[in-house]
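Next up: the structures, one after another.
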Structure 1
Amino acid sequence: MAPKKTTTKAKGKTPAKAPSTPKVDPLFPARPRSYNVGGAIRPAGRDLSRFVRWPKYVRIQRQRAVLYQRLKVPPAINQFTKSIGKNEASNVFKLLDKYRPETVAAKRQRQKENAASEAKGQSKTANVPHQLKFGLKHVTTLVEEKKASLVLIACDVDPIELVLWLPALCRKMEVPFLIVKDRARLGTLVHQKTSAVVALTGVNKEDEAQLKIFQDLAMENGVVVMGLKTQAKLDKRAKALAAEEAKKAASLRR
């Protein structure tokens, strides 16, 4: 018998097969989609932000804004939705920045200078400068005593009942007031995190003209703006009165 042939296999790992590329039909290209909010299935021109699960504080803000639109808000509350313009606000804050309250170090330095001058028998060298007053009770007292020259009220005080009565008090005492954005910005003026109300009791001579401009702006801003229906009703009434007066004048001429 003939001897059997023996085949020796090569030891080691066999090479992996090359991955087969799937056949792609050029007539039907693949279009992968993202099914997240605002992804590939977003309807054109539609705002999907209402479907997002917002944090709780954002949801409260959005619900409050919708309620203000759906309900007939009384004028006393509605006036806090209308703050002064951006340009006017920047000018007001530039003026008020000059009258920020003294820091502890500046106050001690002023007191030391006054004490040294009094020890020498001289008059005080540094008087208490004009500065902003803050705190709801303190500002209310200043308004009642008619010592406030200008009052700034934040538009985002929560709860709004804290300052709801303050515009009416300012009007009664004939103290000009402005509704501005926002608590945090007022707080930076008086070295606090937030402040609901800030009052200015006086200014230097060089700033009196600018303060007068803001006081006039405050008086304009304090006027209640009528709604469109009320404006149309008043216009119709005025036209009817004018027509009646014209008829009377024509009859007298005869």
Structure 2
Amino acid sequence: MSEAAAVLDRLASVGPYFTAPYGGRADPDGFLPLRELYAKSGALDPCVRMYAERMGTGEPRVAASTFHLGLVSRLWSMALGSAALTGRVLDLAPGRVFLRLKADSPVELWLPEPGLVPRTPSAESRLGTARTEQLLDEVRTSVSSDHLRPLAEAVRGGYRVSPQVLLGNAGSALVGSLRVLASAEPTAHDRALALVSALLESAPLDRSGEWVVEEGLGFAFLRDSCCLFYRAPGGGLCGDCVLRRRARPGPGRS
């Protein structure tokens, strides 16, 4: 078994969002590399249509934002989980990760040839703060550089979802991954929290919302935008939504 395969197996203990099937499979039909999803005009259309049908919305941008949030959540979960639990980061380059739509479930991901972000021998010997910085760079490359920018460009270009909404989605998805990981694997809490804090305090996620960590109390994230889910039939406001703050009555108001 390869080291990357072992990492994916380890992540399976956290939950299905943190891992993906890997290697050969008997039913590869319908899978598309994320690289093509980002680059080909109209490649996102089937994804957005399916999400719109599930949500019962006639607003494509609402479905596009929800699809974006779900995909980014998967990518953050695999990158953050691998870093915090194993000290290595999965190589999630858009040409390595394949996606397929399933009518009765969220999008399905597949890694035909799983790998880890390449690391030099000198990087392997780093300890303490230097090791955290190494992992931070690898997570940032694996998700921020390789996915957030091209995915956001595709969603904005096809569905006119604002950059701030997509940035808020990315920050919210990262914090959601941290919550699940810290709950399922308490020993990974400190390393995962350090990585998430560094990501949210640097570009581009430093513009996604307000991130607060209080020793002994935990952490909280309040995004500076809304994912638009409230516009779908039966939708509501998420816990970190900016509209919750705007809806609060001020002093002397009821």
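Nothing in this text is a laboratory measurement; each read-out follows from the coordinates by a stated rule. Here the structure is a predicted model, which means the values were calculated and not measured. Cβ atoms are built from the backbone, for glycine too; each structure is taken alone.
Numerical summary
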| read-out | value |
| --- | --- |
| Identity of the structure behind 0.00 (criterion: FRET efficiency 1/(1 + (r/R0)^6) of positions 71 and 119 (r between Cβ atoms, R0 = 35 Å, to 0.05), calculated), options 1, 2 | 1 |
| Distance in nm of label points 7 Å out along Cα→Cβ at positions 143 and 167 from the coordinates reads 1.7; which among 1, 2 | 2 |
| Per FRET efficiency 1/(1 + (r/R0)^6) of positions 15 and 63 (r between Cβ atoms, R0 = 41 Å, to 0.05), the highest-valued of structures 1, 2 | 2 |
| Highest-scoring label, criterion being distance in nm of label points 7 Å out along Cα→Cβ at positions 79 and 231, among 1, 2 | 2 |
| Relative contact order in percent (Cα under 8 Å, 6 or more apart) from the coordinates reads 22; which among 1, 2 | 2 |
| With log10 I(q)/I(0) by the Debye sum over Cα atoms at q = 0.09, 0.11 Å⁻¹ derived as -0.40, -0.59, matching label from 1, 2 | 2 |
